[in-house]
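Got some structures for you, see below.
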Structure 1
Amino acid sequence: MAEAFNETVLPAEKAARYAAVAEEIAAVLDGEPNRTARMATVASMLANSFDHYFWTGFYVVDEAKADELVVGPYQGSLGCLRIAFGRGVCGVAAATGQTQVVDDVHAFPGHIACDSRSASEIVVPVTGPDDRLIGVLDVDSDRPAAFDAIDQAWLERILAAAFG
């Protein structure tokens, strides 16, 4: 895998890094049908590719409680174990089906502080081939306003290719 990306580079370089990581992820996942293995691989490869990623992982829809997310494969410090739909950034993304880009998590209504070092966050809904919600990809940064439209576009693209 290529060396980690430093967020201070130009947007075109950031997009190029995402393009390269997307290709690497697709190559590694080729032929792997297991969803947990796919999530673990995506979380690991993304976490090791970008310096502005502090916590990277999945929360999956709980099979026993369809309105709740449970922690899935991740890279980083301890994550929250369960998050109700509509609660915090992950819960809002799950409830609305829309990517959430939050520049300052402390200003987000109902933010759940799993790790007090988190400053900004992006959460992308993950859907399967039937367009049903599988869970969300949650990426936190210890830097404020660490995520932008480039992160959103590429993460949505990577997840669609990996799980759609």
Structure 2
Amino acid sequence: MSSSDFDFLIGQWAVRHERLIDQFEPGCTTWSRFETVAEVDHILDGLGTADQTRGILPDGSPFAGYSLRLYTPETDEWAIWWASASHPGVLDDPVRGRFSDGIGTFIGPAEHDGIHYLARFQWLDTTTPNPVWAQDFSFDDGATWAPINWRMTHTRLPVNP
């Protein structure tokens, strides 16, 4: 693990989102699908990355999100924060973790409408042309995890000369 763990993500991406309509309804099986474009850059002399993603949701409304990832060498750990235009002025609490055997796993406390849970972000297939980010939740402090409720599949965009 090192500050180069997210180097695979640097650049521009077409991102296919698959997100459950209601991530907090155990029986929900209806997925929303939409596309965005993300641009990811190194920050702080390589000790972090930041990205912004933009697109249009199926209902025609805009989608804008921002991720900040910071590496702490002393703990050999990453922290990831998320913000979106759908929740102005809010920077979500970070998830924290690391890569092991090619999978990045990052977990942190979260809250939605008074419901406290753990959020888990995982980076999968990071050595392939289509890295995948997946999110799931635990409502019992990590003993079990609900099925994935949001998946983003990335496809690198060509570099403009």
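Readers should treat all values here as calculations from the given coordinates under stated rules, not as data from a laboratory. This one's a predicted model, so the numbers in the text were calculated from it and none came from an experiment. Cβ atoms are built from the backbone, for glycine too; each structure is taken alone.
Worth a mention:
- Ranked by distance in nm of label points 7 Å out along Cα→Cβ at positions 10 and 98, structures 1, 2 are led by 1, which has the greatest value.
- Answer label among 1, 2 for the case where distance in nm of label points 7 Å out along Cα→Cβ at positions 26 and 130, calculated from the coordinates, equals 2.7: 1
- Value 1.5, calculated as distance in nm of label points 7 Å out along Cα→Cβ at positions 34 and 90, assigned to which of 1, 2: 2
- Origin of the value 1.2, where distance in nm of label points 7 Å out along Cα→Cβ at positions 122 and 138 was derived from one of 1, 2: 2
- Here mean count of other Cβ atoms within 10 Å over residues 58-65 was derived from just one of the structures 1, 2, and that gives 16.8; the source is 1.
- Here helix-only ellipticity at 222 nm (-39500 (n - 2.57) for each DSSP H run of 4 or more, over all residues; to 500) was derived from just one of the structures 1, 2, and that gives -11000; the source is 1.
- Structure responsible for 10.6, with mean projected area of the Cα convex hull in nm² calculated and labels 1, 2 on offer: 2
- Each of structures 1, 2 was scored by mean count of other Cβ atoms within 10 Å over residues 50-57; the highest score is held by 1.
- For 2.3 (distance in nm of label points 7 Å out along Cα→Cβ at positions 82 and 114, calculated) the corresponding structure among 1, 2: 2
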